[in-house]
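Given below, in the form of structure tokens, are the structures.
What follows draws every value from the coordinates through simple rules; no lab data is involved. Computed from a predicted structure; not experimentally measured. Cβ atoms are built from the backbone, for glycine too; each structure is taken alone.
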Structure I
Amino acid sequence: MKQKINWKNHFIELLVVVIGITIAFMLENWRQERASSELEQKYLTSFNDDLQYDSNKLDSTITAVQNKIYLLRSVIAEMSSGDISKARAEEVITDMLRNHNFVPKQATFESVKNSGGMNIISDYEVKEAIVSYYSLNDELRLKEQVFFDYLQNFVLPYVYKNVAFLSGQIVNKSAINSFEFKNIVAGYYGLTEQNFQAYKDYKKANAGLLKKVSELFEQGL
């Protein structure tokens, strides 16, 4: 005689197994989401530190370049109205030889990008802003390279010919009132203005991204 199958018990056992698997699956998802959230917070903390470093460096660079522009403008105004003194020419030459640049701190970005961790950043807008911010570096490097090339190709050759390195004094006074000197200063001023605007744009992008990163970090707390 066939034994009657207790479908009710089988159904309950199956239900218990399904519920158990579902709970285990939910717990695993929860653990993964928590791990991703913790990793995202670590990334955001590191990005915040890097961006704060960039902000401070940009502030000092912008101030230094702005002071350079003030000097160049005053010297150009003097040259336009007449001859400039030997002391003023030596002052502007010394200042032109001081090069300023900005290199963002990219350790976190490079680490996250190379490990494929950008998907950990949950906010798409923040993720896009991060990529956009660090892509500015390529454009800035190009402008700074043009500036450095001008320094090498025009300013330094003039200095080699007309300035005594040991004393820092101009040995040929007539050279400071030449068209060559005036053109060198004017060209240098134009490139300095261009870099100054690039640093200000970088600072604006830095401030915007720093705000977004801080807000996203606070949401995850």
Structure II
Amino acid sequence: MAESPFDELAEKYDAWYDGKGKLVFQIELAALRPLLADLPKPWIEVGVGTGRFAKELGIPTGVDPSAGLLAKAQERGIDVMGADGEELPFKAGTFGTVFLLTTWAFLEDPLTVLNEARRVLKPDGQLVNGYLDREGKWGASYVEKGKKGHPLFSHAHFATYSEVKETIEKAGFEITKTVSTLFQEPGQVKELEQPKPGHHRGASFVVVVARKLRPL
């Protein structure tokens, strides 16, 4: 695993969720929680980060290439392992659901990660990808910060819904559900939002649920 840009920024990144990002996090969780009941177990989060989502959603296992972030996730009670999403250290057919939560933009090779997710999923396993959309105000803001040399976002590659959809389908998944949320702009998030079914242009946080297709 290569050194992660998150290692030196783990404390600052994690603290955002307790400060400016507190309500944003609740908005994202509100989009994810209604989906959980239909997702087969066991669950794993690829790109678990500091374990914020995993703890709140009850995801027991996570992998991440950043030792700094994994230390935080472990403190939150997550069973963690240092690994890249492109090469998961698990046997085929191990998991019922693979979660990617605000991870997509930092994947070096999203298609390879999805192929690995498909490999470790059971037949009819599920993929849950909650990502920041480039066409939303937050994604656009982070793109601009990246262009100015931001220590994290300069490494990020934000995608549109059509790009994410194309990659997911290319990896052998069928999208079964999409929800959109976080329409409020950065610095203007004042209230909790209810997620909208489907993909809506202008949403900054989009969740795509996809089913692993069986081989022909």
Structure III
Amino acid sequence: MSELAKRVYTSLVLLTLFFLSLYNFNFFTILLILINFQILKEFHYIFKKIFKNSKLKLFVSIIIVVLYLSLFSTIIWFYLFENFASSTYLIIFLVLICAGTDIGGYVFGKMIGGKKITKISPKKTYSGLFGAFILSFLIGILFYNKFNNLILINVNILFFIIAISFFSQFGDLIVSFLKRKAGIKDTGSILPGHGGILDRIDGILLAIPLSVIIIYIF
């Protein structure tokens, strides 16, 4: 099976699990716990390579990850717990913007190329940066216009989408930096054609909790 076919099949399975979880709060909670467990394993794999000569730094790094994942899960869980039926539309909205950011950055970066943004992630270009904002904005606006009566937010929608896309790209950059420090290409191999869970949701991991916080603040 080709790498492209693996990526497509894996993506279909992930999308199916994601949408199934939005129909049942208990299933969503179980899936969230399993994802957190796998992410923790992948972070441990990364930090074990980075801090192979310091058990103390490895321990502190894992504690920080555990605290962040606990915060990440708590924010999402309590937000959905308040009104699961309507809150799921916001979660889909946020995931679509993150996906648009990822796809837009990849496609525009490949098609146009150009100057690199940083040595941390050599494949990231300014064309990819703008492509990420453009595609995420288009997807976000289309979805919001269709379901604005179900996405209950008081934030300026233009600012909100750009902020989510920015957080998503920054999250991706953080994980890229850690992988570069560890000298690895992927955080794992659990997803055929994709790598690890963290490789796929690095942007979401930062964007979703921060966007929920923005909603509560405003």
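Odds and ends about this structure:
- Structure responsible for 18.4, with mean projected area of the Cα convex hull in nm² calculated and labels I, II, III on offer: I
- Structures I, II, III, by volume of the Cα convex hull per residue in Å³, for residues 109-156 alone: label with the highest value: III
- Top of I, II, III by distance in nm of label points 7 Å out along Cα→Cβ at positions 141 and 197, largest first: III
- Structure with the greatest value (metric relative contact order in percent (Cα under 8 Å, 6 or more apart), set I, II, III): I
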